[in-house]
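Student: Have a look at these structures, which come just after this line.
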Structure I
Amino acid sequence: MRWRRRAAEREKRKAPPPAPPPDPFAVLRLQLRLGALAAQLRALDADPHPWARGRRQLAVQAAYDALLAEACRLADVEIAESAEGGSSLREAGLPVDEAERFREELALTERGWSW
């Protein structure tokens, strides 16, 4: 029994220290960029006559998804990978599906993020 307890104590000592919290200014900068892209998406949706709306929405949505992934990494939120060979849709510059985006936004909001 003692050897088990001692082994468990040794394992605890071997565990790496927790990661330091992210830089608050980097978090704030990222939140501001997310807010700006979200506002741009809302403006595109509200504009009745935008030129090349589809392409602009895809570009802004892909940029938003990339920033969302960066925010998830800072906040230690798990990012889902796509099924095709494990490569991420974000790496290909493609928008992520709505359900995954909503899950990530909700997880960030639960951790106190706002934009």
Structure II
Amino acid sequence: MFVISKRNSGLYKFVFTNRKGKTIFTSISCKRKTDCEKMIKGIRENIQFFTFRKKSTPSGKHYFRLSSGGLVIATSRKYSTKLMLEKGINEILKYVPEAEFLDFSEDEPIFADAEEVFGN
């Protein structure tokens, strides 16, 4: 699932999460929510054309940068092994085309007020 949210800076971002809710990758910051929506649409419809640039940290953790035409779109979470990194990439390739997205970028309440649910 893709989840759009707003950073403290006021810029927008999105994350792609697995079925358990763990973040797989986080996008770059965007000035407008519509930019996030366009990137999500592009990723969903054309994931096969994106590049996964695999990298490692000095401490031995593994991650990737998702890019298109040389522009980095997102950075993954850190994985403890190369095998886990590959599994993360495979999960993206499998689930991204049908992934839904949620928008948590506005300060609108998600749940009804307790008074509405439970009464006075």
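Student: Which of the displayed structures (I, II) returns the greatest value of FRET efficiency 1/(1 + (r/R0)^6) of positions 12 and 68 (r between Cβ atoms, R0 = 41 Å, to 0.05) on calculation?
Tutor: Sorting by FRET efficiency 1/(1 + (r/R0)^6) of positions 12 and 68 (r between Cβ atoms, R0 = 41 Å, to 0.05) in descending order puts II first.
Student: Given a value of -21000 for helix-only ellipticity at 222 nm (-39500 (n - 2.57) for each DSSP H run of 4 or more, over all residues; to 500), point me to the structure among I, II it was derived from. Mind showing how you got there, number by number?
Tutor: On the way: I: -21000; II: -8500.
Structure I accounts for this read-out.
Student: If we compute FRET efficiency 1/(1 + (r/R0)^6) of positions 20 and 60 (r between Cβ atoms, R0 = 30 Å, to 0.05) for structures I, II, which one ends up with the highest value? Mind dumping the intermediate values first?
Tutor: Details: I: 0.40; II: 0.80.
Going through I, II one by one, FRET efficiency 1/(1 + (r/R0)^6) of positions 20 and 60 (r between Cβ atoms, R0 = 30 Å, to 0.05) is largest in II.
Student: 16.4, 57 is what came out when Rg and Dmax of the Cα atoms in Å was calculated for one structure; which of I, II is it?
Tutor: On the way: I: 19.7, 75; II: 16.4, 57.
The read-out comes from structure II.
Rule-based calculations on the coordinates, nothing more; no lab input. Just so it is clear, the structure is predicted and the values come from calculations on it, not from any experiment. Cβ atoms are built from the backbone, for glycine too; each structure is taken alone.
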